[in-house]
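Each structure below appears as structure tokens.
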Structure 1
Amino acid sequence: MKRVLISDSLADYLAGESLPDDVNAELFGSDNLPAGDWIGVLPDITRRIGVEQIERLPALRIIANYGVGYDNIDVAAARERGIIVTNTPGVLTRATAELTWALILAVARRVGEGERELRAGRWTGWRPTHMRGFGLDGKILGIVGPGRIGRDVARRAAAFGMQVIYWSRARNQEIEADSDARWLPLDTLLETADVVSLHVALTEETRGLIGEAELARMKRSAVLVNTARGPVVDEAALIDALKHRRIRGAGLDVYTHEPHVPAELRDLENAVLLPHLGSATDEARLAMWQTAWKNLLCGISGSPVPNPVY
């Protein structure tokens, strides 16, 4: 019998599967994976699979992550043991790109502030100077990381009349062809863009990519949007920049120590804050499960996996 562990957050999806006769699936509810002869693990992105967890599972063949990001997994430790690691790329691209635009629009038009004012009973009626935001037509969108999601965000910019610039370590022909985007050095992009949207994976190289010095390069009228990973941004530096209006605003879906969001950040009116909803559509979350499940079954059977991360 092939024994596999599934994150208990995915129990409803697992209940809808017809398990192969030779597969026994059990749920786990924390990072403390039960020791044993489990050959596959399907965690969500909140479940840490590090050296300690891997050592408890001597028969482990595959870690099929439910998510496109896999910074919750010690990939180096898995590789050393010959364990396959997979993710779910592609299936959440559109959902996350849509949410990125929701944040861009919400910050630009002060949607969060307006709703809070109305719900609190503070709205006194229409007036010409009330809660003015800024329009996107003619503005410049800076994409930091032109992967699948970054490119999809860029493709939608034309509908709002925005020009696109981008930064990555190497030129990306797809974003240039699809969105007429121009490559710029990161410092120049930050100085030029009216909206800076982050779409890089979290690695040791990108941790703290946007810090005090980078925020200082941005226009005072510019906004920062992060739907990638929280630690890509120095959270304390961002709070300080927002508090002192060194940038106009921020739209965030991810945070450094989720689910903790600093009170200082929550108190800022020029920050639109969402609880990690990037892939939160019925369609995307189901497709993520189907992709992760297929990766898992292929991995435990010895077949080539569709989405290896190395």
Structure 2
Amino acid sequence: MITPQLPDGMCVFERGWLSSNNILFDDGSHSLLVDSGYCTHAPQTLALVESVLKTRPLNFLVNTHLHSDHCGGNTALQSKYPLLQTFIPPGHAAHVTNWDAIGLGYLSIGQLCPQFQFTKVLQPGTEMRFGASTWEIHAAPGHDPHSFVFFNQKKEILISADALWESGFGVIFPELEGEEAFNEVAATLDLIERLKPNVVVPGHGSVFFYTPQILSLATQRLNAFVKNPLKHAKHAAKVLLKFKLLEVQRQSFDAFEEWAISTPYLEQIRKRFFPESSTSQWILQLCDELAGSGVASRDKNFICNA
């Protein structure tokens, strides 16, 4: 399998699914990192950045969106590099300024994200220097209403965040909250088709060559969710459970179930889409399905990531 060639000065740190990928640009005098991973992986994020920059500072940090797996390392990077300038999407800027963990969704979803600050907000339709190259900033709502993707027209490279992976895209969270967002995902896929990238750097998974077939598979997946919103809701709930397993790796099933039952976002999904099941019954069923698909294992006492 041929690995896409990236320009000099652009380095992708492919992370596990608990942390998003990090993209480091460095031209020797100007360094910029796109996304910072989850907070429990912050020491590794710092080590990866330092492995390239050595004793030089990181100048800029850009977040594609403010989900905890994409910005959880912001605080550690800001502490390590005091002059670091941080750019975030504008949609949640007020919540970051006043640090509203409820408004940012971290408390309801049962995830961690240390408080951080930002310098400026990104603006769609503008361009920004990443290292030695210029990148277009495009709004890409759907997975998150305030998410951005970045495109280098000269090199035909797309930083897609969770708008497009080689095998799909991220959970469409606004749909779980009663907002119509399937159409926004479709519009973002249309945007990617118009941009016609050659190489895609996703938020999770390996860098890949873009093909119409990949976009077609994403569209088919979206259409399946449109036809069956319950399928999407169950998928989303299992993603949240799997994320927690990635964080804890191994936990007593009683403690894991207690966390799941007390997580407001999971209960919101159950009430909206699966009201016929009790919370405990529903969580047990989801865990059994995760184990059945081989992404978790459990016995009478423990549940483990797999």
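Quick note: the coordinates plus some simple rules give every number you see, no bench work behind them. If you're wondering where the values come from, they're calculated on a predicted model, not measured in any experiment. Cβ atoms are built from the backbone, for glycine too; each structure is taken alone.
Values as computed for the structure displayed
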read-out: Computed 14 for relative contact order in percent (Cα under 8 Å, 6 or more apart) - originating structure among 1, 2; value: 2
read-out: Structures 1, 2, by Rg/Rh (Cα atoms, Kirkwood Rh), for residues 222-261 alone: label with the highest value; value: 2
read-out: With distance in nm of label points 7 Å out along Cα→Cβ at positions 54 and 238 derived as 4.8, matching label from 1, 2; value: 2
read-out: Origin of the value -1.06, -1.25, where log10 I(q)/I(0) by the Debye sum over Cα atoms at q = 0.14, 0.16 Å⁻¹ was derived from one of 1, 2; value: 1
read-out: With FRET efficiency 1/(1 + (r/R0)^6) of positions 94 and 278 (r between Cβ atoms, R0 = 30 Å, to 0.05) derived as 1.00, matching label from 1, 2; value: 1
read-out: Structure responsible for -11500, with helix-only ellipticity at 222 nm (-39500 (n - 2.57) for each DSSP H run of 4 or more, over all residues; to 500) calculated and labels 1, 2 on offer; value: 2
